[in-house]
Structures are given as C-alpha cells and as structure tokens.
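In structure tokens below, several structures.
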Structure I
Amino acid sequence: MNPFLERLEPYPFERLNDLKASLVTRSTQDHVALSIGEPKHDAPDFVVAALTDDMAIRKSLGSYPPTRGALSLRETIGLWIARRFGVTLDPEREILPVSGTREALFSFGQAVLSGRRDARVMIPNPFYQIYEGATLLRGAEPYFVPASGIPDFSGVPDDVWDATELVYLCSPGNPTGFATPREILVDLIERAHRHDFVIASDECYSEVYYDEANPPLGLLTAANDAGFGVDRLVVFNSLSKRSNLPGLRSGFAAGDPNLIESYFEYRTYHGCAQPTLVSTVSELAWSDEDHVITNRAIYRAKFDAIQPIIERGFDDVIIPDGGFYYWPKTPIDDQAYTAKLFEEENITVLPGSFLAREFHGENPGANRVRVALVAPLEQCVAAIERLVEFNGRLS
C-alpha cells in the first residue's frame with residue numbers, strides 16, 4: 001500500500017459520525033443538518049430538462065468523452081470568465097473541464113508537485129481537507145498559514161518560501177467566508193515568480209455572495225490588473241455552488257497554458273474525462289446567469305432573516321464575503337459543543353477543529369463551529385433560533 005496513506009487524517013465527516021455515534025437526542029424537534037456544505041436549492045429546470053433528453057442521453061452513452069473536453073464548453077467557460085473576471089483566456093490552451101473542483105484540486109497537486117521530500121505546500125488553516133490530502137499523498141510537507149480570518153502570510157520564513165512548490169488558496173474561504181484582498185493576492189503572485197511556485201486558487205464559492213454590486217475578487221483579475229499574465233496561476237471553479245449542481249460533478253481549471261498542458265497530459269492517464277452529456281449540460285449552465293442571480297437572492301434572504309437572530313447569541317458573526325457559512329466562536333470546546341447541541345436540540349454543526357490542524361501550538365478552528373445555511377429558509381431560521389437559545393443556556 002501507498003505508505004503515505006498512513007499520514008492522512010480521518011475526513012471531517014468521518015470524525016463527526018464517530019462523535020455522534022453513541023449520542024441520542026432528547027429533542028422532539030426535527031433534525032436539522034447545518035454541518036455539510038451541500039447546496040439544497042433546486043437545480044435549474046433547463047438543466048434537468050437537458051439531463052432527461054432521451055436523444056442526448058443515447059448519444060452521450062455511445063462514445064468515450066475527450067479528456068480535453070468539448071471545445072464549445074471551453075469556449076463557453078472562457079466567455080464566462082471574461083464577463084465575470086475581465087480576463088481573456090485561450091480556450092484551446094488555458095481552460096480544461098474537470099469533474100468538479102474536489103477531483104481537480106487533488107489531482108492537480110499530484111501533477112505539479114515534484115515528489116521531493118523537502119517540498120512544501122502552503123495551505124490556509126482552517127482549510128478544505130483535499131489540499132492536505134493532495135500534499136501528503138505526493139510526499140510533500142504542508143505548511144499551514146493562519147486563516148481564521150484573512151490568510152496571513154506575514155510570518156512565513158524565507159526558507160519555507162524557497163522550498164514551496166504549491167500554494168493552495170481558497171477565496172472566498174471555506175469555512176470563514178472571507179475573500180482574500182487584492183494586496184495579498186498581488187503580493188502572493190509576486191512571490192510565486194520570485195520563489196518559483198504555483199498558486200492553485202479554489203474559487204468555488206465565488207458566485208455565492210451577499211452584495212450583488214461587490215462580487216469577490218478573483219486571482220486572475222488581480223493578476224491582470226497588476227500587469228501580470230497567468231504564469232504560475234491556475235484557478236478552479238465549478239457548478240456545484242454556483243448552479244446548485246453538486247451531483248453533476250462539473251467544473252474547470254484555467255490559467256497558465258504550460259501548467260494546463262502538463263495537467264492535461266496527467267489527466268489522459270488519470271481517467272476522469274467529463275461525460276459528453278455532463279459537458280453539454282454544463283455548457284448550458286455556464287451560459288445562463290439568471291438562475292445564479294436567483295440563487296444568490298435565496299441566500300441573501302436567509303442572511304437577512306438570520307443575522308438579527310444569530311447576533312443575539314454570538315458577538316462575532318458577520319455575513320461572509322462569499323459562501324453560505326457562519327463561523328462563530330463557541331463558549332465551550334467545539335466538539336463538546338457539537339455533541340451537546342445534537343443531544344439537546346437535534347441540530348448538527350461541524351466542529352471547527354475538524355477543519356484545521358494544530359500548528360505552532362494552536363488549532364485555529366478550536367472553539368468554533370461551521371454552520372451551513374443550505375436548508376430551506378424557514379428551517380434555517382427555526383434552527384438558528386434554537387441554536388441561539390442553546391448558546392444562551394451555555395453562556
């Protein structure tokens with residue numbers, strides 16, 4: 001077996017299941033899962049119609065899909081990137097469809113890391129666990145950057161910068177919701193050129209934001225505005241959060257043409273080509289913005305209804321720059337808090353310590369929980385009311 005498998009931590013939801021395994025709720029209220037970031041809003045009707053088209057299904061099943069993806073899909077993604085981020089990319093050389101960002105963020109690490117034992121990968125802490133898995137399974141060493149708010153790279157020593165081959169960035173952040181400011185993005189790009197590393201920017205929450213007039217800044221936009229090209233930069237996005245299509249497993253990687261070409265070569269052996277029907281439906285979804293605006297309005301209504309309620313119980317909660325999470329502090333240990341909340345209120349949240357690692361003596365997720373507003377509005381409001389009452393009893 002791959003010896004690096006032994007270095008992997010149990011996945012956060014495995015740990016959550018273990019935490020809850022012996023617990024029995026005393027509440028008579030219906031269970032509400034505020035733990036998993038799985039969009040629950042309706043999929044767009046036009047996507048469902050396309051997925052159930054008999055002729056399209058038969059055509060899709062009759063041929064192997066191309067690893068590079070359909071040119072028409074790459075062109076459509078390129079047009080969307082130009083509209084959303086103001087950057088023009090070559091669909092032939094700088095865009096690659098992928099089977100969702102989870103698959104791509106992991107496999108990209110396998111493709112670009114050298115395998116040197118002293119190679120470093122910078123990871124925001126707390127973080128999406130795929131970054132660490134990709135790092136460890138390639139034999140590299142993670143270096144955790146404090147990110148309980150905006151990522152703070154100021155304390156990274158020069159020798160770590162020199163050993164770094166890859167930086168994972170998540171903006172807006174999971175679980176914090178903070179968008180990385182322009183000055184930090186530009187500084188990171190400058191360092192990538194100076195120290196010879198690659199930036200992989202996970203932007204899957206970029207289209208779920210509260211203020212319609214202020215969408216989160218993308219890495220490629222920051223690079224373009226600062227006079228950089230796309231060298232050493234690859235961004236990842238998907239239809240899961242943007243279009244409520246997590247089950248479609250469809251996204252893209254885009255940026256540096258040399259990296260994209262090498263990543264494409266890796267993927268020809270990886271065996272993860274996007275099925276033809278998925279590609280066709282994805283093209284429709286990337287072409288339409290109305291359903292995305294409607295989706296944001298649904299999340300906005302949740303935050304508008306919930307923010308005054310949750311502020312009564314927590315003094316540190318703000319509406320995030322992007323995404324659909326709250327990241328509040330807990331008055332007791334986050335794991336004990338999660339267990340007690342389930343027992344008393346039949347509500348499940350995710351302990352923050354499961355999403356972070358202890359680094360330099362501190363786990364930045366400790367005494368925090370991730371609260372996902374993916375359930376229907378009325379259910380979310382009722383659950384947050386119960387959460388606030390519970391928190392008041394503890395405090």
Structure II
Amino acid sequence: MLNYLDWDLSPEQTMIQGVVREFVEREALPLIPAAFEKGEFPRQLVPRLGELGVLGPTIPRYGSGLDYTSYGLICQELERGDSGLRSFVSVQGSLVMFPIATYGSDEQKDRYLPGMHGGQIIGCFGLTEHEHGSDPGGMETRAVRDGDGYVLNGGKMWITNGNLADVALIWAKCSDDGGDTVRGFLVDTSTRGFTANEIKHKLSLRASVTSELVLQDVRVSASCMLPGARGLRGPLSALNEARFGIIFGAVGAAMACYEAAAEYAGVREQFGRKIASFQLIQNKLVDALQAITQAQLVAYQLGRLKDAGKLRTQQVSLGKRANVAMALDVARQMRSVLGANGISLEHPIFRHMVNLESVFTYEGTHEVHTLVVGNDITGISAYTG
C-alpha cells in the first residue's frame with residue numbers, strides 16, 4: 001500500500017484499509033470495467049458493502065463505531081477501485097444516513113438506519129436542481145401543507161442512486177412558519193407522483209446510477225419531515241460529511257493511476273529498454289508520487305482534526321479542492337505514460353480520469369470551494385450579495 005512517508009496508522013485502521021482493499025481487488029474490480037462500459041452500477045456488490053460495515057460506519061449507535069480516519073481510508077480504497085463505488089457509499093452514509101441520524105426523529109432512525117447500514121435499504125439525496133447547482137438556496141421544489149401531510153412538487157437533477165433508491169431525502173422550501181424554510185422529507189420512491197429517470201448518456205461515472213427526480217403532487221405524511229433540520233444547514237452539513245470522504249477518495253483514484261503507470265513502465269520496452277529507465281518517465285512517476293504523498297498528509301491531518309471534533313468547513317473545502325485537482329492532474333500525467341494504451345479500458349487510468357472530471361464538479365465545484373476558502377482568509381465574500 002502506497003505510504004512513502006511511513007505515516008502511522010493504528011492497527012485497526014490498517015486492518016480496515018486492508019479488508020476493503022481486498023474486497024475491491026477480488027470482488028469489485030473484476031466487475032467494474034464491464035459495468036463502466038455498459039453504463040451500469042454493479043448492484044450485486046451492495047449486500048457485500050453492507051456485510052463489510054462500510055455504509056454509514058461512523059453513525060452513532062447504528063453504524064460500525066469507526067473513527068473518521070478509518071472512514072476516509074474506506075473511501076480511499078473504494079475510489080481506488082472506481083469513483084462510482086465511493087459515490088454510492090458517500091450518498092448512502094454521508095448524505096442520507098447522516099442527516100437522518102442528526103436531524104431525524106427516533107422513529108425515523110429506527111425505521112431506516114439499520115436497513116441502510118446493512119444495505120437492505122438504499123437512499124438518495126435530492127438537493128441539486130436543473131437551474132440551481134451551486135446555489136441550492138434558489139431551489140424551486142416546494143412542500144405545501146395539506147391537512148395532516150404535505151404535497152411536494154418540483155424536480156431534482158444529477159442524483160446519484162436515484163433509480164436504485166428505496167427512499168429519497170428531498171429538500172424543499174416550506175412556508176409552514178410564514179417564510180420559505182428549507183426542510184427535508186423522507187419520500188418512499190414508490191409513492192404516487194414520484195418518478196426517477198436515469199441519465200444514460202454520460203461520459204463519466206458510468207459505473208454509477210445518476211438520475212433526474214420528478215415530484216408531481218407527491219403526498220407524504222408530516223412524519224416524513226426531518227424534525228431537526230431547518231434551513232440549508234441540514235443539507236450543507238451532510239454535503240460536508242461527503243466532501244470529507246472525497247478528500248480521501250481522490251487519493252485512492254490517484255494511487256490507482258500511479259500504480260498502473262509504474263507497473264506498465266516496468267514492463268513496456270521501447271528503443272531496446274524498459275521505459276521506466278527513461279528520465280522523462282521517472283520524472284512523471286516522481287511528480288505523481290510526490291503529489292499523492294502530499295495529498296495523503298492533507299487527508300490524514302483532516303481526519304485527525306475531524307476525529308478530535310476540530311475540523312472546520314473551510315478546511316474541508318481546501319482539502320476537497322486540493323486533492324481532487326491533484327488526482328485529476330496525476331491521472332492525466334499517468335495516462336501519457338501508457339501512450340496509446342492509456343485510453344484503453346483494459347487499463348484503469350482513463351476511466352479514473354473521466355470519473356474525476358465529475359468529482360471535480362460535484363459536492364461543490366472547484367471554483368466554489370476556492371471562494372469558500374477565499375472568504376475565510378480575507379473575510380470578504382465573493383459569491384453573495
């Protein structure tokens with residue numbers, strides 16, 4: 001396992017990383033290239049993810065009792081396989097289980113969290129809309145009180161797991177208190193008026209389900225509302241949990257690209273020599289190793305801060321911004337080591353490269369995280385009036 005600076009992990013963290021890596025190597029990677037080519041998520045892996053305890057592993061009482069650094073290492077190893085695997089786990093644990101555990105009623109927690117942790121119930125997170133990506137506060141989806149329940153109307157876009165989900169956490173504006181307060185609703189996807197349309201024509205995250213959600217007069221009971229979530233703090237706190245996983249996941253994708261290129265360079269011959277002996281190839285490999293190692297140190301430090309309860313949102317933004325940009329650059333450089341073979345699905349690098357183009361954008365674009373950190377260091381907001 002790539003650890004050039006001999007960063008110390010606890011025996012438990014090392015064991016968890018090893019178990020997930022073995023799962024990815026033996027069970028996931030044999031399925032991923034074909035799933036990517038077909039544009040399908042390998043759903044048969046979901047029960048195993050539940051058995052491994054990686055779905056919402058840090059959730060109190062209902063999870064596996066793991067620390068956040070261990071969760072980060074799980075994300076690293078899953079994304080070393082494919083961003084679609086880590087995305088599934090991030091959505092399930094960080095975007096759905098976390099807000100239920102944090103803002104939900106005891107009845108909601110007992111109803112959903114055990115099954116979600118075990119992989120028997122799949123969730124999705126409906127925040128982004130067609131016209132409202134980086135500005136979720138502009139959402140147009142509404143929940144209107146009607147008797148003892150609510151009627152939801154609107155649409156959500158780019159929703160991971162949308163066509164797999166049994167329950168959708170839908171964020172909508174609600175005027176119960178006289179204002180337009182964002183509230184979260186747990187909507188059974190079999191509810192009348194709820195439709196999920198899978199987005200098929202993707203050039204990235206092809207081994208992942210991405211959907212458009214349409215809500216047309218979807219009636220839910222008042223008990224479906226998360227009682228503790230008011231305003232954007234609810235969905236944004238969940239996104240911050242997911243971004244933490246991405247910080248580690250991006251390292252895993254970069255590792256996979258580096259390892260594939262290093263192995264290839266050690267066997268590929270040109271001009272009567274293995275290309276690993278060429279100075280330009282060694283320069284590319286060293287640059288990649290250096291970038292990955294620096295990103296590991298960022299990830300591990302942020303993991304320790306989060307485990308200590310000291311991690312700030314702006315630090316997460318810096319980590320997501322830095323590590324995803326690093327991984328995308330490493331993927332591009334390592335692709336060139338393989339020459340024409342670099343575009344083949346027989347090798348993992350190009351698959352990771354196009355996946356990372358999506359990771360660069362979702363959970364907050366690179367540009368928005370730039371402005372979050374810029375606001376933090378200057379005290380001046382560049383993206384609000």
Structure III
Amino acid sequence: MAALLDWMREIRREIHRQPELGFNEHKTAALIAAKLQGLGIDFKTGVAQTGVVGYLGTEGPTVALRADMDALPLTECTGLPFASETPGVMHACGHDGHVAIALGAARILKEDPPKGSVVFIFQPNEEGSGGAKPMIEEGVINGIDAIFAGHIDPRYDAGKIVLTPGVNNAYTDGFHIEITGRGGHAARPHEAIDAVVIACSMVMQIQAIISRNVDPLKPAVITIGQITGGTVNNIIAEHALLWGTIRTLDDGTRQRIFERLRAVASAFAAMYGALIEVKFHDGYPPLINHARQYETAEAAAQATVGRDNVIIHPTPSMGGEDFAFFLEKIPGCFIRFGGRKAGVEQFPLHNPHFDFDEAALITAAEFMAKVVRMEIEKLAAEAV
C-alpha cells in the first residue's frame with residue numbers, strides 16, 4: 001500500500017498547489033479525468049459545469065462514492081512546500097484529500113473489481129451554493145442503489161474512522177435583515193433614527209432567541225457573521241444590514257426561530273420607528289444517514305482499522321454538508337476520517353493554517369473500497 005499512498009499523496013499535493021473555487025475547478029477536473037483515464041475507468045466531464053463522473057462496471061448492484069472538489073476563499077498560511085500558488089484561494093477543508101481518496105479507492109477497485117458497478121462522483125462547489133443538487137438534476141444518481149461519502153476530520157487521529165448514526169449535519173439556512181432608519185447629523189441624534197444602534201441592539205436580542213425561545217434539549221445556533229452600516233463618523237446611518245446563519249436539526253425548531261426573528265424585527269421597528277425587513281435563504285437540508293448503509297459502513301470500518309479504532313460519535317455536527325441532497329434521494333452514509341497531525345498544533349477546518357496527516361488518505365481509500373464491496377454484496381443478497 002506504500003505505492004498507493006505515494007500516488008494519492010502526489011495527487012493531493014498537486015490539487016493543493018492549484019486550488020479552485022466552486023464551479024471553477026477546471027484544473028482539478030482535468031487532473032481527475034487524466035487519472036481515471038490512466039486507470040482505464042470510463043468517465044464523463046462537464047457534469048454540473050465542472051464535475052466529473054467515473055464508471056466502473058456495467059452490471060449488478062451499483063454503489064457510488066462521492067468526493068467534493070472545491071477550495072475556499074482563504075489566503076494560505078501553512079508554509080507547506082506544496083502550499084497554494086493561487087492568492088486568496090486555499091484547500092482548507094480537505095477536499096484535495098477527498099479527491100485523492102476517491103481516486104485511491106478507484107485504483108483499488110479497478111485492480112480487483114467487485115461483483116457489481118461503481119460510480120465515482122467528483123462534485124464541484126460544496127462550499128458555495130452547492131453542487132450536489134445540480135448534479136442530481138443532471139441525472140448522476142440514476143440507477144444508483146446506494147452512495148457513500150467521507151470527510152477528513154482534524155479532531156481525531158489518523159487511522160481512526162468516525163461514524164454518527166442518524167442525523168449527522170444541520171440545516172444551514174441563511175438570513176439577512178435590512179434596517180432603514182432616518183439619517184441625520186451626528187450632533188443631533190434626536191432628529192434621526194440610527195440604523196447602527198438598532199442593528200447592534202438586534203444582534204444582542206437575536207441571541208436571546210436561542211437562550212429563551214428554543215428548547216435547550218434541541219440544538220440550535222444563530223450567528224451574525226456580517227454587519228454593515230453608515231458611511232462616515234459624523235453622519236447617523238440611515239441604513240444597516242445584518243447577515244447571519246441559522247443551524248438547526250429539526251424543522252420544528254427551525255420554524256420557531258424563523259417566527260421569533262420576524263417578531264424581533266417587528267418589535268424593533270415599532271420601538272424605533274424604523275423599517276425592518278427579514279429575508280430567509282434556504283440552505284442545505286440536514287444530512288441523515290440511512291440505517292442499513294450505516295451498518296455496512298460500521299462493519300467496513302471495523303474490517304479496515306479494527307474495532308478499537310472505530311469511534312461512534314452519537315451527536316451530530318451543526319455544520320452543513322450538501323451530501324444531504326444525495327441522501328434525500330438514495331440511501332447512503334457519511335463517514336469521517338481522522339486526520340490530526342501528531343506533535344504539532346492542529347488547526348480546525350476553514351482555517352488558513354489547516355493541514356492534515358496524509359496517512360489518513362490510505363485509511364480512507366481502503367475503507368471506501370471495502371464499503372463498496374460489502375454494500376454490493378448486501379444488495380446482491382437482498383435481490384435474490
């Protein structure tokens with residue numbers, strides 16, 4: 001397996017040097033196509049703009065593996081010899097590794113084909129507006145019986161495989177609040193309606209929705225990530241804008257938060273005499289693992305790394321993952337692979353210093369190949 005790890009490491013580092021944002025992964029797609037061609041695996045490019053889909057086998061049960069391809073708009077600060085050569089763009093979420101893992105699994109499965117078919121889905125734009133949905137709309141999952149995907153996780157040591165039954169990831173709804181007051185001279189605030197003061201007060205009150213309006217046993221997060229308003233220091237701002245995200249695990253809590261945000265906006269508008277409008281933006285649905293495919297994944301994980309290295313994490317992440325769209329259509333499971341680097345400070349995902357232990361690549365590729373074989377065997381047995 002040393003030769004396979006070296007091959008995957010080279011792929012990962014080449015992608016890392018040339019990171020590309022969502023729906024612009026042209027170099028990444030070309031590299032994937034070249035590697036699939038070199039393996040003798042049929043493929044299709046230009047799916048959902050920049051996606052690539054590989055096909056191994058034409059008969060029997062069909063299982064898919066999905067890997068995301070895109071990078072993030074960050075300036076890399078790792079100092080790695082293969083650091084990003086593209087200013088302001090970086091693979092800070094491990095998607096470079098995910099591509100290498102899927103290609104590694106493809107190489108294993110090509111050398112010893114399973115008794116079924118495998119589809120390798122290389123998906124663009126997971127970090128942006130989402131690339132899963134347009135791929136589904138273009139028919140990539142037609143005829144697929146089950147699907148698996150994974151993510152490198154720096155919270156766990158390399159060689160560990162982490163599984164969460166049921167709900168894995170949250171709804172990722174966005175919202176923005178437009179505040180329109182009345183501008184005026186900074187020295188005469190009584191003549192104006194200060195949109196900045198209203199915005200600041202609303203930020204604090206919005207946090208009370210979580211602490212006072214949501215069942216404490218039902219996880220929920222509201223984050224205001226951006227606030228803008230005003231032009232210069234001696235003019236009271238007429239306009240202000242808040243941008244935020246809402247993370248929930250169930251639709252009841254989600255709708256409750258929507259309702260309370262509208263109520264807060266209405267109350268502040270009445271109190272200050274301002275015009276305040278709340279607009280919501282649907283994000284990703286929650287990612288929910290299917291029970292049967294979870295069982296296959298757990299068995300494959302134990303067969304790959306041993307029972308002691310399989311971690312069952314009972315609580316979901318409040319982060320989002322557009323693999324959820326695939327699992328709304330076909331059964332499957334999402335898995336995490338430990339990637340913490342020993343002996344150095346480990347930085348989280350989406351951090352400009354992020355890196356992972358490349359030993360995770362071989363663990364994940366072996367697992368992915370094994371879970372495909374085991375799922376195909378189960379599907380074949382069920383069809384008898």
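FYI, it's all coordinate maths here, none of it is from the lab. Everything numeric in this text was worked out from a predicted model, so none of it was measured. Cβ atoms are built from the backbone, for glycine too; each structure is taken alone.
General observations
- Distance in nm of label points 7 Å out along Cα→Cβ at positions 78 and 350 derived as 2.7 - corresponding label from I, II, III: II
- Given 45 for percent of Cα pairs over 27 Å apart, for residues 14-229 alone, calculated: source structure among I, II, III: I
- Label whose coordinates, when mean count of other Cβ atoms within 10 Å over residues 54-61 is calculated, return 17.1 (choices I, II, III): III
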